[in-house]
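Got some structures for you, see below.
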Structure I
Amino acid sequence: MAVDFDTRIDELERSYREAQSRMSESSVYNDHREAAEVGRRLKELEGAYKLIQELRAAREDLDAAAEDADLKELVPELEERTAKLEDDLRVAMIPSDPADHKDVILEVRQGVGGDEAALWAGDVYRMLARYAERQGFKIEELGSSPSDGGGYKEVTFAVKGDGAYRVFKWEGGTHRVQRVPETESQGRIHTSTATVAVMPEAEEVEVNIDPNDLKIDVYRSTGPGGQSVNTTDSAVRITHLPSGVVVSMQDEKSQLQNKDKAMRVLRARLYERELERQRQELDATRRSQIGTGERAEKIRTYNFPENRLTDHRIKLTVHQLDRILQGELDEFTEALNSEERKLALSG
């Protein structure tokens, strides 16, 4: 049975006050993790709580105007304000993705198109890194496999900051480019792709990995062309046997550092799998409408001759590709977040 709108308002107010009360408890205050969790919950509820106070005041004003002959002319304006606040509040009350506030790990890989795809993967990586910097997030490169031509076969990096996953979750999928490669003497346009996987970074307590489920191999790091880049077995490959997920890291000179980074990526991949399973169970219809972020799914086309970027999920086209490659992706993120909210309201 659907819960009445005013009942949900009362419940949200109660939740906000409970979180406020908990924040002042010494047991919470002295536990950093618990305090951060309660603080995040307060921040999550704050926008809706403020709207509720505005709505209550607007409803009181409307009731008063309706009963006072001298104020009757204000009724249409107050009705409009009340209706708008109710709409805004319905949007604010949509439950957020539990991973939205987390740091994020991104994997960019060359797709189809040979050397040009590897160069494009490098361009996509730099675009996303610039976007992260523009948002005030910190970037940590975890591992990369450069190609002979100056691009990347793959590159894995972390973006750290509150809400990083909420910003970057829309970048998952296939990014298709149409341009004339520098090596193309006839001036023909080539199409190639890079794929992006986006995973919230998981805490150890959130993903319990049994050491007995891991197969760990060590080997010598290799650079472009396959030559060995150091003389010790510092590169690490971890296979999670139950899922078949394999993660390799070789950028650090220390085997321990490579293992730590590989475990972070492995945890993120397993956490994302579990989140995806939960999302599909909860909301298969809505997720399929806006796109799943699967690597096979073509999410955008970047057309260089026309200076055009099209996001296929929301049919948004912008003719400012040069600006977008400098990391100005806010317009797309906001449009995708807005579409998600609209679908949640209609669902």
Structure II
Amino acid sequence: MIEKLVTEIEEKYQQLNDELSDPATVNDRRHFAEVAKAHADLQPANNLVGEYREAQRSLAEAEEILSGDGGVDQDMREFLKEEIRVSKEKMELLAGQIREAMIEPDPNDAKDVIIEIRSGAGGDEAALFAADLLRMYQRHAERRQLKTEILSSSPSEMGGFKEVIMEVSGKGAYSIFKYESGVHRVQRIPVTESGGRIHTSTATVAVLPEAEEVEVDLDPADVRVDIFRSSGPGGQSVNTTDSAVRLTHEPTGLVVSMQDEKSQLQNKIAAMKVLKARLYEMKLAAQQKEMADARKSMVGSGDRSQKIRTYNFPQGRVTDHRAGLTLHKLEAVLQGDIDDFTEALAAQDRAEQLKAGV
């Protein structure tokens, strides 16, 4: 399996080298930039492949000498056995590094994020817990030198939040917070509980990469233009020239007609503006639906049983149920020290990608 991957990397790297030296690529600035980026992205994996091939050659050479008919004394035999052992270990290590180097990075990792926190089951106590999570994320952002801004909030009567939405901006914001999406569960004695009983409450967190500005790229080849004669109320002729314009955007079926302007060109320009605005609205609606679907999949119903992490105050521990990791440092976690969870979940994510992919 690793041999197939190594060969694929070698062939792809050579292909990119050939493309970079091709005059046709050099003369096409956009294509040249794409090929140069792909070449740079593949360089680390190709370097590892070079080391892998060198270890492979050393192994083959040592095995050949050891199995040959020529006289090999005992000291040389031991030396060759050690060389074989070291080469095999190095190849095994490099194989893992090559597989990891070929994991596709998450295209959203560098983006800013929107973090939405909502109180779930538990009434006032859930709202107070939502406020705790907000402070935890603000402090974690500070530790990572990221900027935060509250975009909207719905405070509760006791000082918590029914809902709060925060933007986190800075290098790698999404990669830092993306594992926080889901249902967070807290077990503690609420301030309103006079009997000292432990209650369980929840808050849901959705971490969404900030959407890029919607752009409408209108290809004139996709627009059918029909010209017809403008007419006033009751069919009365407005003018005697064919100045009215009907635009049909064939990929979407959108139709815009314009006849209010005096000239065909003016009507066409006005119709094109309306068409672009409607296409923008369609793309924006599709983007918003995609974000809504992502949000729904992240937080589920917010029920106590749907949890990604439990914060247990009586025992001073925090357990992440996805990573199977429990830390007995609740106060530190609530002060923003969540790196252990992020690193464990990132390692688990990489392991799953390796298992499923390469």
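Each of I, II could give distance in nm of label points 7 Å out along Cα→Cβ at positions 22 and 310, but the derived value 5.8 comes from II. Here distance in nm of label points 7 Å out along Cα→Cβ at positions 126 and 158 has been calculated and equals 2.5, so which of I, II was it run on? This value belongs to structure I. When semi-axes √(5λ) of the Cα gyration tensor in Å is calculated, the result is 45, 28, 16; to which of the structures I, II does this value belong? Derived from the structure labelled I. Look at distance in nm of label points 7 Å out along Cα→Cβ at positions 6 and 78 for each of I, II: the largest one is in II. The value 5.4 for distance in nm of label points 7 Å out along Cα→Cβ at positions 54 and 246 was derived from one model only; which of I, II is it? Comparing all candidates, it corresponds to I.
Just so you know, all these numbers are worked out from the coordinates, no wet-lab data involved. All values reported here derive from a predicted model rather than from experimental measurement. Cβ atoms are built from the backbone, for glycine too; each structure is taken alone.
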